[in-house]
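Pasting the structures in now, so scroll down.
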Structure 1
Amino acid sequence: MDTGTEQGSTARNGSAATAPVIVYRTSTDHSDHVPVALSSDGKIVSYPHPTDVEGDVRPIDIGDGYLLDRRGIGTDVAYLDYTFAEYAALENAPGLSELEARIIDRDPLIEMYHCGTRADHSDPEKEMRSIVQQGTLAQRCKKLK
């Protein structure tokens with residue numbers, strides 16, 4: 001996620017090839033909830049504009065409860081009660097006070113791994129699915145949480 005207020009799309013503002021490959025598990029299914037980034041004191045520091053969550057942005061289920069990120073989340077993620085479709089339908093992003101009120105999980109991560117960049121993998125989804133199936137995620141990727 002970009003820092004600041006509203007975040008921009010990685011595809012528009014940076015090279016998708018250098019985007020990190022992030023694999024994670026959450027304590028509750030948030031695969032259809034909009035993520036926001038929090039500061040160390042728990043305040044929202046980054047959130048998407050509704051147009052940033054249009055299309056194929058949901059994480060990909062790669063098995064055993066692991067998800068492959070497509071939004072750019074970090075260890076400081078929290079989830080809103082908005083689904084991606086609900087949020088994408090908004091004309092503008094809600095204000096910070098409304099976003100704060102809509103946080104449903106401030107500590108959702110069980111595990112998170114950084115597995116290089118997209119450029120490091122010919123097919124990140126297939127390769128991460130294989131790593132998870134082999135049970136070698138902790139050996140092949142850097143554990144972030």
Structure 2
Amino acid sequence: MFFVILSLVKGGGITSSPVLSADGARLYFGSLDHSLYALNAVTGALIMKVDCSFPIFATPSLGLGSMVYISSSVGSFHALDMSSGVEDWFFLAGNTVQSGATVGSDGTIYFGSADLNVYALDPLGNLLWKFQVTRSK
């Protein structure tokens with residue numbers, strides 16, 4: 001499978017870990033070539049490649065249904081519907097978002113940003129709350 005992935009990615013390395021769909025059928029990973037990939041987890045065949053406008057450093061996160069969440073180094077957080085490959089919504093944080101997200105059983109999405117905030121969004125991308133940590137001296 002590793003050789004299959006390398007042959008698909010052109011112009012950028014893979015810094016994110018792949019994540020397996022709940023049913024074990026799809027493998028998702030981001031790349032520095034500005035793309036999110038979905039592979040057949042059994043055969044390694046390409047199912048979908050979604051072109052983004054930014055490199056993907058962090059591991060994608062799985063949401064409810066066919067939603068996959070990715071973060072960007074330009075301060076945005078994105079929800080992609082992987083049944084169609086279309087972006088459903090995006091959220092602008094105050095600074096770089098290079099970590100993956102955690103998704104709660106109710107669909108709440110939690111992620112941190114270089115703006116010193118941890119964010120909680122509902123499944124539609126609306127801000128529920130944010131918590132700011134203080135920079136140590």
### Message
Matching task: 15.5 is the computed value of mean count of other Cβ atoms within 10 Å over residues 56-63. Pick the structure from 1, 2.
### Response
1
### Message
Among 1, 2, considering only mean count of other Cβ atoms within 10 Å over residues 80-87, which has the greatest calculated value?
### Response
1
### Message
Quick check: 1.9 is what I get for distance in nm of label points 7 Å out along Cα→Cβ at positions 24 and 64, calculated from one of 1, 2. Which structure matches?
### Response
1
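Out of 1, 2, which one gives 14 for relative contact order in percent (Cα under 8 Å, 6 or more apart) as computed from the coordinates?
It traces back to 2.
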### Query
Quick one: helix-only ellipticity at 222 nm (-39500 (n - 2.57) for each DSSP H run of 4 or more, over all residues; to 500) came out at -1500 when computed from one of 1, 2, so which one is it?
2
### Query
If mean count of other Cβ atoms within 10 Å over residues 96-103 is computed to be 19.0, which of 1, 2 is the source?
2
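Taking mean projected area of the Cα convex hull in nm² as the criterion, which structure among 1, 2 has the greatest value?
Checked 1, 2; max of mean projected area of the Cα convex hull in nm² sits with 2.
FYI, it's all coordinate maths here, none of it is from the lab. Being a predicted model, the structure only gives us computed values, none of them experimental. Cβ atoms are built from the backbone, for glycine too; each structure is taken alone.
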